[in-house]
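For reference, the structures are reproduced in the following blocks.
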Structure I
Amino acid sequence: MEHEPTRRTVVGGGIALTLGASTAIRRAQGASAQRKLSLAGVNIAGAEFGNVPGRFSFDYAYPPSSTIDYYAGLGFNFIRVPFRWERMQPKLGAPLASDEQARLAAVVTHATSKGMSVILDPHNYARRRIEDDGWKADHFIGTAAVPVEAFADFWGRLAEAYKANPRAVFGLMNEPAGIGVAAWLPAANAAVASIRKTDASNLILVPGIAYTGAHSWISSGNVQMRGIVDPANHFAFEVHQYLDQDSSGTSPKAVSATIGSERIRAFQDWARENGFTAVLGEFAAASDEVSLAALQDICRTMEANADVWLGWTAWAGGTWWPQDYMFNLGPAKDGSIRKQTQILAESAQRIRKA
């Protein structure tokens, strides 16, 4: 979506699934007749907050077990965990940072013990900062400062760490932006190849450019992303879709009660026509009547088109959001469930019963 990373870091600087173990996850590129929307959950923000490198528990934080338990208790079986590449691997080509890796591993271990699948999400927009210039500038993947080989190396190391857990889902990159398809496609393919060289069979989520917006998938040239090469043939496209006027997720007002289904339709048709599956990695609604109706609409649409959609993760949970953040999916101050979360939980429960 067309927004800057700061939209999601408002508190920075402050404070396999089993479904038959990995049955549903392997439907990503399986027989279409057997596909079934099986995954429903939330993004749990926090580890991507703040400037890099940042201070753990002050500038950023990983989801605590209590937060994971809250969503598991509501019937969700899927979470997306955003984090920063710079913190996970401060030096390009070097081993992962042991302390950061331990924090992520604790989240994955706890969530998967609850029967949840976890998207590992380097929340970097196809760019990162490096220590060589004091972390001051963003460098795009494919430049001299951050070559494609460095991106592939990062994913090879992360895949090695999580390949034994079929519930770990590898989301290549959050919302590539400011980079063209001609540059992003080979970078994505290099990362996929690096993952598969570790013998990891995990599901890989591949985003497009232009913030991987479903509404702009065709117009932005993301149809070229059908050039993805996965030796395991076990990937899905990850798209995002917000409901405000410009699809940026910067306003609480949904355009209409049916804007979600309208905006994902062209991508959905393209995916079906080309035999691809997808995950809606981000979408959100505020608590007004129209927005809640739009949230119902997009959830029902995915449920009705389960040959395309493997699942979804709504934006956003996390204990560091202000209580009045328009898309906060955490419990209200009095502990009650928010209207948006209730709608999502009901959809999750329908999906699991189907």
Structure II
Amino acid sequence: MTTTQYHLTHRFRSGLLSGTLLFLLSSIALWADEPVKGFRFEEAGTNTIALFEGDEPVYRYIYDLVTNENVPEREVRRRVRGCYMHPLFGINGEELTDDFPRDHYHHHGLFWAWPHVQLGDEHHDFWNQTTDLQQRFVKWLAKETNEYGAVLAVENGWFIGERKIMTERVWFHSYPKKNGSRSLDVQLFFVPEEKITLRGAEGKSYGGLCIRFKPELEPPGNVMEKTIAKITVPTGVTTGDLPEERLMWADFASKFDGRDTVSGAAIFVPPTHPDYPPTWLTRHYGPLCVGWPGVHDHAFEPGVPFSIEYRVWVHETDLDLQQLTDAYEAYAGDKH
């Protein structure tokens, strides 16, 4: 197997992903400015892998469980977590995401979780991490790079003790920086081991993919500090938070890491997404949350796989509605 191609499992058999989908990293060359900076993975501790494009950080993926001792004891179930991306870096190396923020200790970078997970008479709150349900690393499926792109693929499980209730396979496709932006495609595949019902938060719709940003605070250090952020959706810049809105995309922009300039990232939903466009929750203090399957129960049968995918589009500067619309339409056009 070369570094320019590799085989991704794609066909479903006996409740598990199997078969072959040929993915050519060399085809990503169409996205690159110049193929002069190769991608590479590096270990970044005992539980984290980091992706670089040349010397520039792209993201870190935390695959094993981590503990934050700064979280108060009363929040003990929010201290241990794994299987998420943090930090997601901006084009100039700024950290866009937050982890264990004081306002919501359970928020963590780029992650996916549901507040209502029903298994017969059992109810679990996967989002707030208030029950024994955990995501845990199982094995690597791929770590492939070249100058044109990178693929990281991992198998996780949803566990209650030693009982696995869901097989989860995640694919991250990273593309080279081009014209002040970088694309990261996230594909989530699930195979229930038992009958599972998922539902989002009532009146807020969160439950699914979420990015917790870390925007600028003003005035810093003041008890009345507030976040300085701009959220743009297909109808324009929003003045307030959206609790349950159907959106094709949303963008979050602010100053990060004490930078003087504005940067940000958007989540794009492909037209092939179930229930397109899905409902969202947006909050100016940090979260962009895609809510799927939404606020109504959706049952998934054991052994029957389902999947969702998104693009995270990171941009170097503050962008207007037309620029964001053009970027989304270019993405969506390729998905039809």
Structure III
Amino acid sequence: MSWYKKEARDLPWRREPSPYGIWVSEMMLQQTRVETVIPYYQRFMEIYPDVSSLANASEEQLLKIWQGLGYYARARNLKNGAQVVMEHYGGRLPEEREELLKIPGIGPYVSAAIASMAFQKKEASLDGNLYRVLSRVSLWEKDINQVHSKRALGLVAQEMMPQERPGDFNQALMDLGAAVCLANRVPLCEKCPIIRHCKAHSQGKTDCIPVKTKKKPRKILYKTVFLIQFENQVILVKRPDKGLLAGLWEFPNVEGHLSKKGAMKFLKEGGILTESTEETCPDEILEEITFSKHIFSHQEWHMIGYQVTSSEQHPFTGKEPYLNWQWVKVEALVHSYSIPSAFRDYMEIVEGKNI
């Protein structure tokens, strides 16, 4: 705790801590680096400064503000949770962890973080940093991702936690893991304030703890992306309401890496190519564009693309799941539509060429 007083990271949600701010920050921080989150958090709090404003947010605007953070279900859960807080808790987050767990999107970790940091409840909020620190200190040599391991380390944290300032204690362990007890690198043991308590250090095992089962290789999916343009407009398609990137807008795309001939066939089936445009040289209609790769937690997208010049604003008549198409002005695309970061390279082409 003395180390934390001197070395604590200066984070915006710590400067003026509030239950709402802690909730928003913790939802953003799930599977996202702190450095990435900071500007998103600051902008989010300017637009949605309290539970009421978030509960009444337009989902389209909310997802646009969230664009780039990924895992968009977190944004929807925040909005749904805010509506529950307004309806059942008078706009104020409850103090007890059991009540917090009733709010959509708030699980064991976030509920403990809010309870301890906002309300000083003695609840251990165990993230990856805490599991790593605790497994090294206690010399836990079983797979850290197993349920029994997490339960056991949770008990260790709960026993260690002081009655006073439990929120600071959780954050001290988080910062220790982020700055000293490093992941995937040699830990900076000489800077550690609790080195004399660390069994992994004393036995020379910091390089092999925590123990983690090797993950399965990611599945690779091959896709062809189409930037279909008519004057200053492009076609967007809305993804299905369930599954990966549910309900977000994207550029039309199909599985597989299509040749130019295959791409022309797709455009014909989608109604973009008519008898008149089919007579045009394919090179005048279709321009091959960048290869792009995006990594999700369990899969990778390897994408090639075609930029398509349409002579008319044809209706796009592709098959499922590409029925929810829409012609969109580039200005609106940039400012109003939430496009997944998987398509960042293609967004840059649209913006850069000012279609």
Query raised in the report: Can you say which of I, II, III returns 1.06 when Rg/Rh (Cα atoms, Kirkwood Rh), for residues 42-81 alone is computed?
Result: I
Report summary line: Value 3.1, calculated as distance in nm of label points 7 Å out along Cα→Cβ at positions 210 and 250 from one of I, II, III, is from structure III
Query - Test item: helix-only ellipticity at 222 nm (-39500 (n - 2.57) for each DSSP H run of 4 or more, over all residues; to 500) calculated as -12500, pick one of I, II, III - result: III
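Read the figures in this text as sums done on the coordinates, not as results from a lab. All figures in this text were calculated on a predicted structure; none of them were measured in a lab. Cβ atoms are built from the backbone, for glycine too; each structure is taken alone.
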